[in-house]
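Novice: What follows are several structures.
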Structure I
Amino acid sequence: MIRILLVEDEQSIREPFAELLREYDYMVVTANNGLTAAQYLEIIPIDLVITDSDMPLCDAIELTRRIRRASAALPVIAISGEWQNEKPMMEAGANAFLLKPVEIEVLIGMIEELTKKGVAA
C-alpha cells in the first residue's frame, strides 16, 4: 500500500482530501503545516508527499528543501491555488505541481507514476 503524507493547513480541505485518497486504497497521514510534516517524515515511512504551497510555520518550499536534503528519492507533489508558485516549488525540488482545484484523476495518475518509477524510497 502506498503511504502518502498530505500536508494542508486548512482542515476543511485536508480531511475530505485525505478521505478521497483513502477511497483509492492509499494509506494517508495528514499534517496541518510543514513543520509537523517534517517531524512525521523522521518517524513514519512515507512513499510520497502531497503538499499545499502556503502554510504556517514552514511553507511547502522550505518543507520540500528539507525533504531534498534528506532524500532525493521521495516524490513531492506540490498543490497551489496560484500558478506563480509553480516555479519556486519546482526549483525547491518538487517532482510535480498541480493547480487547485485538483482533478483527482490527474493526481492519481501522478501518484501512480511517481511511485511506480521507483522514485519513492
Structure II
Amino acid sequence: MKKAPLLSLALIAVGCVSADVLRLDQVAREQRDPASVQVLLERPDTPYVSIALIVASDEGWGGDLDDLRNKLVEEAAKLGGDAIILGLPSSDTGFMAIGSQVYATELKGLSAQVVVYER
C-alpha cells in the first residue's frame, strides 16, 4: 500500500524539465512562436549572433530527449531566438530521497546555443 503514493508522485513528475539560461546579451527581443524556432545540429550558413546558452535537465524525473529539446525551444522562443544549435546530450546518476527511501535515478541533460540571424 505504501507504494501507491510513490507511484502517484512518479507519474505526476514524469516529463518535468527545468532550464538554466545564461544570457549573452541584454537586448530585449519580441517573443516568438516556439514552432518558428529552428532546431539545428550544426552551425547555420546564415550569419548569426549567439544570444544565450541554455541547459535543460529532467532532474531525474524520467524525461526524454524530446522533452529536453522542447524545453530548449520554449526558452529560446521566450528570448526571441531564431534557432537553437543543439549540444550533445549528457547523462549522470543521481540519488533521490522520498521519505526514508533513497533511489538511484538517471539525470539527463541537453544544452543549446540560442542564435538570432543577422538581418
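Every read-out reported here was derived from the displayed coordinates using simple, explicitly stated rules and does not represent laboratory data. What you are looking at is a predicted structure, and each value in this text was computed from that prediction instead of being measured. Cβ atoms are built from the backbone, for glycine too; each structure is taken alone.
Novice: For which of I, II does distance in nm of label points 7 Å out along Cα→Cβ at positions 42 and 74, calculated from the coordinates, equal 3.1?
Specialist: Values: I: 1.2; II: 3.1.
Only structure II yields this read-out.
Novice: Give the label, chosen from I, II, of the structure having the highest value of Kirkwood radius over Cα pairs in Å, for residues 34-89 alone. Display every interim value, and only then the final one.
Specialist: Values: I: 11.4; II: 11.9.
That would be structure II.
Novice: Distance in nm of label points 7 Å out along Cα→Cβ at positions 50 and 98 was computed and gave 3.8; which structure, I, II, did it come from? List each step's numbers first, then the result.
Specialist: Numbers: I: 0.5; II: 3.8.
It was calculated from structure II.
Novice: Looking just at relative contact order in percent (Cα under 8 Å, 6 or more apart), which of the labels I, II belongs to the structure with the highest value? If you can, show how the numbers build up before the last one.
Specialist: On the way: I: 22; II: 33.
Biggest value here belongs to II.
Novice: Any idea which of I, II comes out highest on volume of the Cα convex hull per residue in Å³? Could you put the intermediate results ahead of the total?
Specialist: Numbers: I: 90; II: 110.
The structure with the largest value is II.
Novice: Taking helix-only ellipticity at 222 nm (-39500 (n - 2.57) for each DSSP H run of 4 or more, over all residues; to 500) from the coordinates of each of I, II, which one would give -7000? Write out the running numbers ahead of the final one.
Specialist: Working: I: -13500; II: -7000.
Among I, II, the structure yielding -7000 for helix-only ellipticity at 222 nm (-39500 (n - 2.57) for each DSSP H run of 4 or more, over all residues; to 500) is II.
Novice: Using the calculated result 14.9 for mean count of other Cβ atoms within 10 Å over residues 66-73, pick out the matching structure from I, II. Write down the numbers at each step before the final one.
Specialist: Details: I: 14.9; II: 20.2.
Working through the options, I get structure I.
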